[in-house]
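Student: Structures incoming, each one as structure tokens.
Bear in mind these aren't lab numbers, they're just calculated from the coordinates by the rules spelled out. These numbers were taken from a predicted model, which means no experiment stands behind them.
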Structure 1
Amino acid sequence: MTRCSEERLHVQQKSKNEGLPCAPKGALATIVAEARRRFNVANGVKLSEETTRMRIKRGNLGGQIKSPMEPVEATLVTFCVQRARMGLQLNSTDFPNLANSLIGGTEAETAMVAYEKKRGLEAETGSVCGI
């Protein structure tokens, strides 16, 4: 899908440079069909043209939303592994508490609050990671 989005964006920009209001009709269907052929994608696998359009509209061609917790994920995994080696497992209460204490007062916490609010979730400073 990323490749289709990139090609569609290229066609769209080329059309704008040529003074056309939009890409030629059927351009996306052609791109998807060519991608199916080139990458040997079975016909049963859904490649949504609408998904491609939305990725271009949002400016997120890769389609993956990055978590604000990504910078601290490796540290959290290290803590979990170390605790498991010591025989101290993390339960569903301990892990969010650990994550909250790790990001408390940092940019990651501010980013998590904004991330959760944007998705309509309740978020408060000090308890952004939770059940």
Structure 2
Amino acid sequence: MYEQIEMNNNQIHKSILSDIATNYFKSWETKKVEDIISFLSFNIILIEKNKIFNGLGEFLNHNSEILDKHTVKMFSINIFVDCFTDTVVGELQMDISGEIVNVVEILSFNEDMQITKIIAYSDTN
């Protein structure tokens, strides 16, 4: 019985992480900065294209170019969750101002279910 309860708790935890990640990715498409911020830890770390951005300010400054200057349309979002390490891998395909971009993002979460680290890989330069 204890194993069944633990399995159910793991499924619930996995579902919560999946929902948070999906909503975070969808908030990019709608460009709702307030929504994006609500998913992030103040000390967020973004690693993208061999660059590291520390903290919410650097994160937002770096991403403002995409949010301010481009249209974003998500075609697919595939989510893979490891609830034991509080890690989500998001496989995304999107159109950014007419360019199809494939992205993989690895999201790490803290105990408050906030995203603390994002490692992003894309097929663009």
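Student: Given a value of 24 for relative contact order in percent (Cα under 8 Å, 6 or more apart), point me to the structure among 1, 2 it was derived from.
Tutor: Label of the source structure: 2.
Student: Continuing with this model, one more query. Using Rg and Dmax of the Cα atoms in Å as the calculated read-out, with 21.5, 67 as its value, let me know the right label among 1, 2.
Tutor: Comparing all candidates, it corresponds to 1.
Student: Then there is this: Looking at structures 1, 2, which one was helix-only ellipticity at 222 nm (-39500 (n - 2.57) for each DSSP H run of 4 or more, over all residues; to 500) calculated from, given that it came out as -18500?
Tutor: Going label by label, the one that fits is 1.
Student: Say we calculate Cα Rg over 2.2 N^0.38 Å, for residues 23-78 alone for every structure; which of 1, 2 gives the highest result?
Tutor: Comparing 1, 2, the top value of Cα Rg over 2.2 N^0.38 Å, for residues 23-78 alone belongs to 1.
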